Structure I
Amino acid sequence: MPKRVEVPHNELFKRFAENIARDKRQILSVQGTRKEPPFAYTIGNQEKLLPELLLFGNLGATEISSILNDLSEHMIYTKAPWPLGENVWGDYHFYAYDGGCVAKANYTYQAGQFYGNEDYKVLQIVLPDRKGRWPDEELCHKSFKVPILGLTGAPMIHR
């Protein structure tokens, strides 16, 4: 097993800045626990006055990065955030929620540390399972039953 190397924050943030300059964003993936599902989020959209994206779920690192990259790239191209609620774009069918202060405090705090403030917005992206069932549906696959941070009385609506 390779030895784990700790990188000081200033070096880590220097790498983030280099990646953002080259690739428009940095994606951080966080392994889940028994109590919390894995998640990933972007850093870099804020520099274009757009929200960072947060996505929970047991997806492979390549798949989750691809989704976040595609959705972020579209926002940058259109110069507009995804609208709250249901969205369809290409192969993606998803809901976008305002992640609010819960996302910042508990999940995307490296973005706040990188920017040196909490003046960034977070959109939580929620995906259906492979059979099109949403997290609030009883038969939704357990890998897609994720917390919905920005759900403030606005239920998911299914046709």
Structure II
Amino acid sequence: MKLLAVLSLLIACNISFAQQNGRQDIHSALKWLEGRWVREGMRDGSSTIEFWLFEKNKIHGQGISFQGTDTTFVERLSIQFKENKAFYVANVPGNNVPTLFEIKTISHTGFISENLRHDFPKRIQYDLSNELLTVTISDGGSKKKTFESIREKEQ
């Protein structure tokens, strides 16, 4: 009986360590995303920024679109951990609850997240190449939109 209790405690500690270690690994792998990104190729008078902030155990961001000085769209973004999985979470106006996209692959220059039950997008992909951030949202097939952003230089 004591052996079973000790084994249960060790398993619980290992699971907790693995969860924390996984969070640290993802936090480290996504560190390139931190900062303020300005979308390229916008129409005159329009602009969009996306920024990400990394705190000790949190990764959160926000996407904001403007027409002139008027805010036209705001989405709250985050990377969250649930049941030993990492999720890209988008909280957009008009949705009653945030939409979770499970992160399927991750590297030091990008990640792919999916939610095949969501209408659109079903897949969100972030890629960093030569200081250009490319975000592609798609249905997992031929329907897709691509957005390119550059990191705003610190002043």
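We did not get these values from a lab; they are worked out from the coordinates using the rules stated. This one's a predicted model, so the numbers in the text were calculated from it and none came from an experiment. Cβ atoms are built from the backbone, for glycine too; each structure is taken alone.
Could you tell me which structure in I, II was used to calculate Cα Rg over 2.2 N^0.38 Å as 1.04?
The correct label is I.
So if we calculate distance in nm of label points 7 Å out along Cα→Cβ at positions 40 and 56 for every structure here (I, II), which label has the highest result?
Numbers: I: 1.8; II: 3.8.
Comparing I, II by distance in nm of label points 7 Å out along Cα→Cβ at positions 40 and 56, the maximum is at II.
For structures I, II, calculate relative contact order in percent (Cα under 8 Å, 6 or more apart) and state which one comes out highest.
Going through I, II one by one, relative contact order in percent (Cα under 8 Å, 6 or more apart) peaks for structure I.
Have a look at I, II and say which one yields -6500 for helix-only ellipticity at 222 nm (-39500 (n - 2.57) for each DSSP H run of 4 or more, over all residues; to 500), as calculated.
So the calculation was done on II.
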